[in-house]
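We did not get these values from a lab; they are worked out from the coordinates using the rules stated. This is a predicted model, so every value here is computed, not measured. Cβ atoms are built from the backbone, for glycine too; each structure is taken alone.
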Structure 1
Amino acid sequence: MRREAVTPRPDWDATVRSQGLVYIDTELPDGGIMSYWDETAAYVFGLAEVLRLEQATAELHRMSVAAAEHIVARNRYAELGIPAWAAEAVARSLREAPPSLYGRFDLCYDGTWPPKLLEYNADTPTSLVEASIVQWYWLEQTRPEADQWNSLHERLVAAWARFGADLHDKQVHVAWSNEEESGEDQITAGYLAETARQAGLTAELLPIQDVGWDGRRFVDAADRPVTTCFKLYPWEWMLAEPYGPLALDPGTPTTWIEPAWKLLLSNKALLAVLWELYPGHEYLLPAYLDSPRGMTEYVAKPLLGREGGSVRIVTGGEEITNPGIYGDEGFCYQEFRALPEFAGNHVVLGSWIVDGQPAGAGVRESRSLITDGYARFLPHYIDTPRLP
């Protein structure tokens, strides 16, 4: 893995916007504008390196599912801040294994082995459009002879096709929150709806605020039943809504994607449970729920919250906190591991899972030790020519 300076395409801004990346403008504290998409550099991987990272991703997913099974078997919901009334529904969801579409591991990786798990964005991960589509077209335009660690689009379509084979009603609703103002959630939902259509399903895009209840079932704004719904809206928010118990009721005829058991993987407590089950594992960092346990350098992560939420880093006798408000649901204390630095930038590797299988990668950079709202997405390629 290395960082390589490249020359941006002359029309890169209009090009990436036309491909769906309409949310690339980030306002800086001084009032200036920074582009979230950055093609002044690219990251380069070796083929053997990618194959090894795929194996690590698959192993982390297997371990995470085992951790979810452990939480259910030991009835440890309270440690995750999951209300007792939701426990049986979460357990049932794990037992019945309804469709689960995708997730993203954030890894600390600098090109030397092993990578270290920072967190698993398993319920509502974003940065999907740029990882799946935009960086692939960048590769096609700039390095058509090269390859990329990226089978996201093909795997998403294949996953929808597999899910659809078991659906009596081929109508799928794809929902996002219209309270998200950047447009990223809507574009991500729109892209996922398109992958469902390419799989032969009928996809209806709508804000989750337009989903209603008619006394028997969830319906859309036209009073059509919502029988299968992908929601870019985290379960922890759904459980706090008045309709949360209805969404988990076994008599409610709606299949939710992601399923309720993904609550167990998107919760930062997963990191502590993994360390408990696999102490010393090469892909893990020490993590605990009760306290830092003597760690002098650690990150305090709120158990609940979508990616990008507040964290507190304690390192070198100082504290670094990114903007935001802490909740009172508790923290996971994970050993601090500084993100690798390339050309003055701190880098996190996002490794994607689709339908339970490794599917690709995206690289984000930040000037801060925390991958925050001022991070940038950079494309990557494999320096081995692609196979015919």
Structure 2
Amino acid sequence: MTLRVAVVGSGPAGSSAAETLAKAGIETYLIERKLDNAKPCGGAIPLCMVSEFDLPPEIIDRRVRKMKMISPSNREVDINLVNEEEYIGMCRREVLDGFLRERAAKLGANLINATVHKLDIPTNNTDPYTIHYVDHTEGGAQGITKTLKVDLVIGADGANSRIAKEMDAGDYNYAIAFQERIRLPQDKMAYYNDMAEMYVGNDVSTDFYAWVFPKYDHVAVGTGTMQVNKANIKQLQAGIRARASKKLAGGQIIKVEAHPIPEHPRPRRVVGRIALVGDAAGYVTKSSGEGIYFAAKSGRMCAETIVEVSNNGVRIPTENDLKIYLKRWDKKYGLTYKVLDILQTVFYRSDATREAFVEMCDDMDVQRLTFDSYLYKTVVPANPITQLKITAKTIASLLRGNALAP
């Protein structure tokens, strides 16, 4: 027999999973509802993703080497990459996702443009899952109802995952990313050539941050917040537009977009022979709100585990087999998520703590540690003296900002 796997959703998580499975010769179906989907997100990817996922230069719109952190009182701290080779990649999601999806298809994944409606779950460990979907390649938006039988399902269908609902994965809190794409006059765009900005303050986000990130021919201006009602989001977006107004003068809005972002992993990420990856699993970090690298990485790690435990598609893996992927994931990244969660709780709770956070970012030791952990996804252990210095500076900044008061 040959193992049959359906991957639902073809963002970075789904496409990376499908690519790994197809390379191993496993019968892979990659199901995507919207082939031109442009997910609203900052679109920043770390340097290690470019090499690890073999991304060609044309995927990267801008190579950001300068970052401004802007505090509630408009104190600006410049964070510049010293090493010539280092940068943060800025990409448009429709370009990145399209590339990864096409690569998976070229390697043998069967790409299906369809909406999944229902999943019939078998009562034993060997019978197939039946996916009920509407195929959009025929019959346009109405599509044609079809079914597909598979041995394994990977849910990579984002924060509103249909697969997560079907497997009763449990809910999680979510934030909203709201973003406007703004085309700027040429002189204004020149300023953002290799510059990104992060703004903090109650006026732009009560629990997160706002951003101005450069893209190919425009900037993405947005905010992330747990305040999920429309009036609040509009007010926060008006806040970031006001704070950056001089730099955005003469700009023209070309697109407005919003999307939920998970705040924590789901209670259940593997049930039976179904596994969740990416946003569907809840793999977005606190503090930075980063999810693209972790999505692609989780898709790849899940698929690598499937290839391994199925002996390259010869046997059907069990729930316990699939849970090996979770153990590996939690061992590798569990601490990263915990640390960033604590950072968000400490630094994003008031404007005083945000002032302290920006002040701390002015320190070279802090900058180096932050960039190493972001660019390479390894919290490089600084020597004990540096660690002590950073800890002392953090406490001093918090005390100065009266931020340790309850």
Structure 3
Amino acid sequence: MPKIGELTLTSVAEFDFKLLIKALGKGEKGSRSLTFAEASLLIQGFAQAKVTPVQMASAMMLMRVRGETVAEVAGVVAGLRHTIDVGWSQLNVEIDWPVYAGKREQLPWLLLVAKLLANHGVRVLLHGDSQALPHRRHVESCIAALEIVRCKDPLTAKSELDRSGIVYVRAGDIAPVLDECRQLHQELGLRSLIQTAVRCINPSNAPLSLRSYFHPGIDKIHQGVSQKLFEQRSYQPGVVAIFKGLQGETELNPRVETTISIVNGLQSEIAMSKVDIATLLTAFSGAKVGQAELSEQALALLWREMTPFDSDAMKALMSCSMIEQALSSVQATLMAILYLLHYKSDDYESDLTTEQLKKLSLQYWSTRLIVTSKTDSMVNKEWLCAV
């Protein structure tokens, strides 16, 4: 049975989307994957109600069974970006920080890093979907403890970024079609390429975008997708950093050495590189018992207590091993972000050593209660060279 060849694509309003379902499902020998352009048109069609929920669910399931390709995921990302209000791309954000995994028995310590960076003039956009995996503890449930505001539209996000340097946005507020996709996931009981694509939308066109994963092989997909989107000019020039996150979330695990794969799209020729963030808790044996019940107020307390191991309030909530693990998660994540900010800077000359990164992260953390302006930000060549 011959495969259906590449289709002649038209506008969303004119295209017959049954042709894409047929291409995906025409038997064992006759079916094929979608091209980049076809996948982009599919999600745009669903966003405009030209693709029915049954058609979209069928397409997601067919791609899932066969295994999604880089071109399909990248195409969906590009299509999603076409559905986004242009106002999101005008926020002048420096770090795109997707937070979709949630954590099973820990708080999202990454919020302390994000708030710290914002206090020093680095504009951060967090985005996630707390309803996708409701059994996990998501970033959204903890932002109020650190006075991080959830914004629903670009105008309020800009105002809040100008005020505090950091905002959280739900995925469905960025691209409403994502709420419809989540409903299909929950009805079918299946994952789909949408759950990979949503992490890659970088709605604000930030020059540094983070990607985390848990399952082996997803890192290669993220690398391929990032490279494809830079090549297609769907992404603005920038850097994408990919790593295995703690419980899949966009936070480093201090118990292991973490390799960060970097897709550098700052130049016309896309480059790939890697950096290792060393283990901070070698042979650490701290228990996880009780962390699932930790109040999000532990985040606020850890933020303001300058000597947490001596704080009675802190010790009433967390054991010493819990505090050590939390601080190490903060330090490891901060080391990674500081390296990446240095890597993408115009004055980048050489790598920072592990010892420089450790010293820098500790000094940076010690200044967390100091709010600086953008021009006084510690993320600059002079401050780095002084370390």
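For relative contact order in percent (Cα under 8 Å, 6 or more apart), the highest value in the series 1, 2, 3 is held by structure 1. When distance in nm of label points 7 Å out along Cα→Cβ at positions 169 and 225 is worked out for each of 1, 2, 3, structure 2 gives the greatest result. A value of 2.3 for distance in nm of label points 7 Å out along Cα→Cβ at positions 17 and 113, calculated from one of 1, 2, 3, originates in structure 2.
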